[in-house]
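Taken together, the values in this text are just the output of simple stated rules run on the coordinates, not laboratory data. Bear in mind the structure is a predicted one, so any value in this text is a computation, not a measurement. Cβ atoms are built from the backbone, for glycine too; each structure is taken alone.
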Structure P
Amino acid sequence: MVLVHGAFHGAWCFERVVPLLERAGVEAIAVELPGHGSSPLPYGDLHDDAGTVHDVLDTIAGEAILIGHSYGGAVITEAGVHSHVRELVYLCAFTIDAEESCNSVTVDFNARFPADGRPNLADGMSVQSDGTATLSAMAIQECFYNDCDEETVRWALRHVGAQSLTNLGQSPTSVAWNDRPSTYVLCTQDMAIHPMLQSVFAERCTRRREMQAGHSPFASKPAELSELLIDLARYGQKRIDGRVTE
């Protein structure tokens, strides 16, 4: 499995999930996108991020399940046409089409549906002169980690970083979910991407699963998320071996 983090995050966000996958015999790689986490590289745009994932997939022998969280969904949509990708998993993620961007689908959705008292991530965003943005502690807690305990929130606040806003306005050059099997994991308590918008994205995927979780199930419910991913890995292997048919 190859896991791709979302905006403002890094490979660190999967540190509670990767050991559980590996303990179950599922090999897992958490990708560090340029400029994030421990990466010494400058921020890249959407296409640079997809290229980074593509390079990781080049190193894998055989097939892989490609998982994208949040903005990471846009990344795997472009990178997922790689020949090693067996299936895509969108974890409360942007499943965008060729003429869409993370920003455009969000703006369109917000224009059609009321906020219903939900927190607005943009209200806690500070944009820097270099085109990157940072988030307030309140925005991080209310939008990304609303269902997490205090210790987990403190952990996240130590790690959440800046994000280049260019990426969120770009469209993918390829749309892998058009011809690759895909699963959408809808998080019903998400305060960053509205569950109603996630439902729209889920319609584009082969199958849909749900979690009673906020935007960061890798932090709030790592065991449940890991079980879901392990199930997808094992089911897919059975399908490939011919023991199960879809």
Structure Q
Amino acid sequence: MQFRARLGGDDALLRAASVYYLPQNRPTRLEEVTVTEASASKLSTLEQSPSSSRSPVVKLKWKVENDDGDETVYKLAVRREGDVRWRPIHTGPKPLTATNYDWNTETYPDGYYRLRVTASDRRANSEAATLETSRISAVFAVDNQKPQVANVAIKYPAASVRATDAISPIGEVSWSVDDGPWQLASPQDGLYDDTTELCSIQLPDDLEPGVHTLAIRAADEAGNVGSTAVTFKN
């Protein structure tokens, strides 16, 4: 910066000068957006009375670079794959200034989603100078529904069952006869790795003649557990 001063006489002196300037506003940059399921104990279908400890809360986090140090507020929105409209996530009466948020997904249908985070420095700048930036996450799953346990077929002492989930692979299927101990069922393809599993059950061959109850549980990899029970006569 250069400037010229014109003095009024031979004895005039310039001892100091003050310069005022307005720096160009720079936006808050969103570097990364991550979505992770809240930690929960893995449900085991082998427990006699499993507790539903799975949480529907998903943890949202984002990294930012804020060169100006301006106070930044964030708006969150999600869009399910195949939808056109972004659905805002209401984060409370106060503006969201933290770079993380715990999102309760209970009121959202299962499916695959993307998260959009929008950063605004409106609280530190005039309306004309305010800048906004946005970043969209990778696709992630919301899965709160229990697996469906159906197509139970019994030809004593053998039985079979189909466990299906719309989003997550089936992680475990177990069975119990007449409130006895729970035992793992065997996937017919040898591995729990798909959203639909056809499982085989070898019932005890020493059951007393009469009517018995076969209970079956299936857990998906998201921690949801579905169940059913059928009666059979040997």
| message | With FRET efficiency 1/(1 + (r/R0)^6) of positions 46 and 70 (r between Cβ atoms, R0 = 35 Å, to 0.05) as the yardstick, tell me which of P, Q scores highest. | response | P
| Comparing structures P, Q by percent of Cα pairs over 16 Å apart, for residues 30-85 alone, which one has the largest value? | Q
| query | Hey, distance in nm of label points 7 Å out along Cα→Cβ at positions 158 and 174 derived from one of P, Q reads 2.5; which structure? | reply | Q
| Given that FRET efficiency 1/(1 + (r/R0)^6) of positions 94 and 198 (r between Cβ atoms, R0 = 30 Å, to 0.05), derived from a single structure, equals 1.00, which label among P, Q identifies that structure? | P
| query | If helix-only ellipticity at 222 nm (-39500 (n - 2.57) for each DSSP H run of 4 or more, over all residues; to 500) comes out at 0 when worked out from the coordinates, which of P, Q was used? | reply | Q
| message | One of P, Q was used to compute relative contact order in percent (Cα under 8 Å, 6 or more apart), and the result was 18. Which label is that? | response | Q
| task | Could you figure out which one of P, Q the value 12.6 for mean projected area of the Cα convex hull in nm² was computed from? | result | P
| remark: The highest value of mean count of other Cβ atoms within 10 Å over residues 6-13 among the shown structures P, Q is in P
| field | Structure with the greatest value (metric mean count of other Cβ atoms within 10 Å over residues 54-61, set P, Q) | value | Q
| Between structures P, Q, where is FRET efficiency 1/(1 + (r/R0)^6) of positions 22 and 182 (r between Cβ atoms, R0 = 41 Å, to 0.05) highest? | P
